[in-house]
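The structures considered in this document are given below.
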Structure 1
Amino acid sequence: MLKKIKKKVNIGILGGTFDPAHKGHLEISKQAKKKYKLKYIIWAITKKNPFKNESKTNLDSRIKFAKKVIGTNKFIKVKFYEKKIKSNKTINLINYIKKQNKLLNIYFIMGADNIINFNKWHKWKQISKNCNILVFDRHGYKAKALKTNTFKKLIKNNLEFIKFKKINISSSKLRKI
């Protein structure tokens, strides 16, 4: 359960399988916290991404490793909400967190590769209405994302591409090691 707050607070949510969590996740979290004055960021770990193959690493191991990756960065909270909210849908997580405290201003953090297929997400338009979306470029995906109909239909004042020093790493590459 999130602590009750009494004034408007910016928080971030970075969702995914975190298979495995890595320094790229940590770096975009640090950048988002700094640039948007986020009080904390939730790494919302999902049991299974509906657009990917099932993870070979069990959920508990991924949660433990994510906690190890964040180290002393206590502004990051590693959480698994799916049992509590009975869903793995992003919109349901955002609605659940907003219901916990109406004063939260949510920034949903994602990689540019996710914008390309964002229109396939459950209630994707509602996600863009209910929170700010911060998009971090991933090795050339920004150009592709900007050309998609999905991007053109999103509420632009709720979406921002973030420039940052990219880290050449991905969970899929790490799994191959």
Structure 2
Amino acid sequence: MPAPELVVGLAGRIGSGKSVAGRYIARKYGGEIFRFSDVLSDILRRLGLECSRENYINLGSILRHGFGNGVIAEALRMDILRSGARVAVVDGVRYPEEVEMVRSFENSLIIYIHAEEGVRYRRTVERGEKAEAGESYEQFLLHDSAETERMLSEVRRMADAVIDNSGSVEELYARLDERMKLTLGR
């Protein structure tokens, strides 16, 4: 299978809008979405464990410590190559090794999605994924400072673009379109 025409890596803190951005890019530009958490979900399901944020964090930490920081990124890279996707959207880039994996493709783009803390908390509770629906603000802050989130400042510095997503979804889409047009040259 040929490599994708473009690999877009999306980074940002919890609730910033990475998944909304990823779904939009995939829909508008004919892409397929890939998540590092998909690799972890496969393992958790095989072990009969809940796919919760806590378990993602623990398993990711165990795998990185036991097999190296790039182990999950390499598994996802192989998924992307096997997929035959024209545009691959990688949702949830959190580590420099994951940035490197995205950049290992000939044509790549790293977008960091930013949103204010209060906006992110509200979105997280409203979406209710990964057992977050009843999460207190204190629990949100705890997850926001977890090991998986600690390298995001460095990832932000490595990004090709930082897009603010504290406003409406239409504003996010317009900013994404601007960046995609610059990257694709159309």
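Assign the value 1.00, calculated as FRET efficiency 1/(1 + (r/R0)^6) of positions 71 and 151 (r between Cβ atoms, R0 = 35 Å, to 0.05), to the correct structure from 1, 2. Considering all the candidates, the number was obtained from 2.
From 1, 2, which structure was helix-only ellipticity at 222 nm (-39500 (n - 2.57) for each DSSP H run of 4 or more, over all residues; to 500) = -10500 calculated on? This figure was derived from 1. The maximum of distance in nm of label points 7 Å out along Cα→Cβ at positions 7 and 127 over structures 1, 2, that is, the highest value, falls on 1. Figure out for me which of the structures 1, 2 the number 20, 18, 11 belongs to, where semi-axes √(5λ) of the Cα gyration tensor in Å, for residues 15-110 alone was derived from the coordinates. Source structure for this number: 1.
Out of 1, 2, choose the structure whose coordinates give Cα extents along the principal axes in Å, for residues 103-158 alone equal to 36, 19, 18 when calculated. That value comes from structure 1. Could you tell me which structure in 1, 2 was used to calculate FRET efficiency 1/(1 + (r/R0)^6) of positions 47 and 87 (r between Cβ atoms, R0 = 30 Å, to 0.05) as 1.00? This figure was derived from 1.
Source structure of the calculated read-out (relative contact order in percent (Cα under 8 Å, 6 or more apart), 34) within 1, 2: 2.
Bear in mind that the values in this text are calculations on the coordinates, not laboratory data. Keep in mind that what you see is a predicted model, and the values were worked out from it rather than measured. Cβ atoms are built from the backbone, for glycine too; each structure is taken alone.
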